[in-house]
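Every read-out reported here was derived from the displayed coordinates using simple, explicitly stated rules and does not represent laboratory data. Not measured: the values here are computed from a predicted model. Cβ atoms are built from the backbone, for glycine too; each structure is taken alone.
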Structure I
Amino acid sequence: MVVDNISKRYGEKVAIRDVSFRVKKGEIFGLIGPNGAGKTTTLRIIATLIKPTRGRVYINGIDAIKNPIEARKYIGYLPEEAEVYPRLTGYEHFKFYSWLRLGYVDKNVIDLAINLSGLGERIYDRASEYSKGMKRRLLLAIALMTKPDVVILDEPTSGLDVYAAVNVRKTIRSFVKETGITVILSSHNMLEVEYLCDRIAFINKGRIVAIGTPKELLSKYNATNLEEAFINAVGGEEI
């Protein structure tokens, strides 16, 4: 997957400027920065939900800006603000999204989703009865169940308690290892980022300021943790 020099402007406001990076197959790539840095805008452009002012995104060689409908066949997306359908059971969610993504209900896809969700018999309860952690696991399973080539996760453990967050991280890590899919994620949790990501891009004020593995960034910026590395990378610039 290639992000090539994308920028997005809203009137006089520049949300992101000249953002570029490549993500290899089977890699978990983190996009890290403060609120308003341009993370979600970048992820929404990759997901073909909004168009950049300029630049290109390529998914499996497809120009996702010119051919968004074709590119979406290879993308899974979990927004931070995603919600469930409260009157549907978890199982009914999987049937619906299997039909939506594939045009039919695939038993193997549904079985995989049930396993990924870890909800057990609760999968047959209405989603209105689920905790926030259960809902997030349901939504993550929906994003992963068709094994898309590129999965975009915006704050995948946002608002979850420790146990629910650990389960979500383990699911992401093991699924990528088993399938070789590509994951791009944003998170404010630096421990999560260090555990999950093979490489990380620091973004501030709409620009990429550094890219590397966690170890490379810690070494480059003489830091003991990723928060310190980020602060050093922006060089005292206002965040």
Structure II
Amino acid sequence: MRILIVDDEIPAIHSLERSLKLILDDNVEIRTADNGESALSLIEEKAFDVLFLDIEMPDINGLDVAKMVSAKHPSTNIIIVTAYKEYAVDAWELYVSGYLLKPVSSERVRRALEKLRCPIVERLTVQCFGNFDVFYKGEKLTFARSTAKEMLAYLIARRGAAVTAGEFCAILWDGKDKKDQLSTYFAEMKRALSRVGFSDIIIHTRNDYSINTAKLDCDYYRYLNGEASAVSLYNGEFMLQYSWGEDIAPALP
């Protein structure tokens, strides 16, 4: 989970940060900003799951920040944290996830997190730029067979589009008909994912395979969405260990 706290009062930021660290586990990333412009810059780099947002700020009003964030990242949960009651109607019209009045207790923060408008989806971290690798909570996933890992890489490269058995044969074995071996590698791919609780990201029907992209935090996907942090990572190298990756790299804008 990625959380951003935006408030021009530094003590308020520190208080909310302490509450969040008491409530949440160590895998949560908490960033802070003391004005609206800084907040928007951080959000431009990478989307946040939850935004705790003050309203009265000297540069950009918090409600205006909320409108901009909602337009670009509609799944971001916005929780207003303010000393003023009179903005409540305007805030709820933006479909915020919560409206907390200062001073805010840890229990009220906890309740707000339990009632988020958009549930937080746990994701695998995927690295496509350079060599392909998959991580869960910072640990790299291991595969008993390299072909099983390549199958996953290709599904991720296809961004949710269906891949037939014939297409896998063309990619993995230069067109040789080895469809009878696909089930073995598919089972190993599923085993590797199931060890971290993500076997359900693979969708397999009778005739094809695909992946649930919503459960991936992928540099390639973020690059295509124009996120600055992903754009800065790309230097022309895409899934270097796979020859077919060379055909995708030149097509990246």
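Using distance in nm of label points 7 Å out along Cα→Cβ at positions 163 and 203 as the calculated read-out, with 1.5 as its value, let me know the right label among I, II. Write out the running numbers ahead of the final one.
Working: I: 3.4; II: 1.5.
The correct label is II.
With Rg/Rh (Cα atoms, Kirkwood Rh) coming out at 1.06, pick the structure among I, II it was computed from. Before the final figure, lay out the partial values.
Working: I: 0.97; II: 1.06.
This value belongs to structure II.
Can you say which of I, II returns 0.65 when FRET efficiency 1/(1 + (r/R0)^6) of positions 11 and 91 (r between Cβ atoms, R0 = 25 Å, to 0.05) is computed?
On the way: I: 0.05; II: 0.65.
The correct label is II.
Consider the structures I, II: one of them gives 16.0 for mean count of other Cβ atoms within 10 Å over residues 27-34 as calculated from the coordinates. Say which. Each step should come with its number before you reach the end.
Numbers: I: 22.0; II: 16.0.
The correct label is II.
Quick check for you: by mean count of other Cβ atoms within 10 Å over residues 19-26, which of I, II is greatest? Show your work: numbers first, answer last.
Values: I: 15.5; II: 13.0.
For this comparison of mean count of other Cβ atoms within 10 Å over residues 19-26, the top structure is I.
Suppose relative contact order in percent (Cα under 8 Å, 6 or more apart) works out to 17; of I, II, which structure was it derived from? Don't skip to the answer; put the middle values down first.
Working: I: 26; II: 17.
Considering all the candidates, the number was obtained from II.
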